[in-house]
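Pasting the structures in now, so scroll down.
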Structure I
Amino acid sequence: MVNVSKGILVKCDPAMKQFLLFLDEKKELGSRFIIQDLDEEHLFISKDVMNTLKERLDSLMDKISISAATKDDN
């Protein structure tokens, strides 16, 4: 029997991949979203969570950028 899942192939660096695996394991988006861990740089992620995942990552990156910028000003 063949199982079919709609998803998106994501290529990322090892640090981002570990972060995504952490979010998936802790069900930070409400449920598990990684369908398959393919190799060192690729994940197959559920299409349903992509918008939520992008928003979460953008928010986290903004927080990191703001705190880094304020540290440089001091």
Structure II
Amino acid sequence: MSTTYKVLESDAEFLTAALAQSKVSVWFRMDPDPIGHLMDYGGIVEGYTPDSIKIGGAHFVRGRFEFRAYIM
């Protein structure tokens, strides 16, 4: 069974994920590694700004991490 996810980038996508209570994980971006490295299993989006995303009480810098919402 494969897991399907959507990479969240825009404010509208973060708002949609927050309202839908979608689980969002946080991945560290690595240029030579197309998959990346899991940084945090995450949770529900609690807030967002142009610079950061708040998930599970922690703030993550948007430009440094990739945010993946899992689709069931």
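Computing Cα Rg over 2.2 N^0.38 Å for each of I, II, which one ends up highest?
Sorting by Cα Rg over 2.2 N^0.38 Å in descending order puts I first.
Which of the displayed structures (I, II) returns the greatest value of relative contact order in percent (Cα under 8 Å, 6 or more apart) on calculation?
II
Out of I, II, which structure matches -16500 when helix-only ellipticity at 222 nm (-39500 (n - 2.57) for each DSSP H run of 4 or more, over all residues; to 500) is calculated?
Corresponding structure: I.
Each value in this text was obtained by applying a stated rule to the coordinates, not by laboratory testing. Because the structure is a prediction, the values reported are computed rather than measured.
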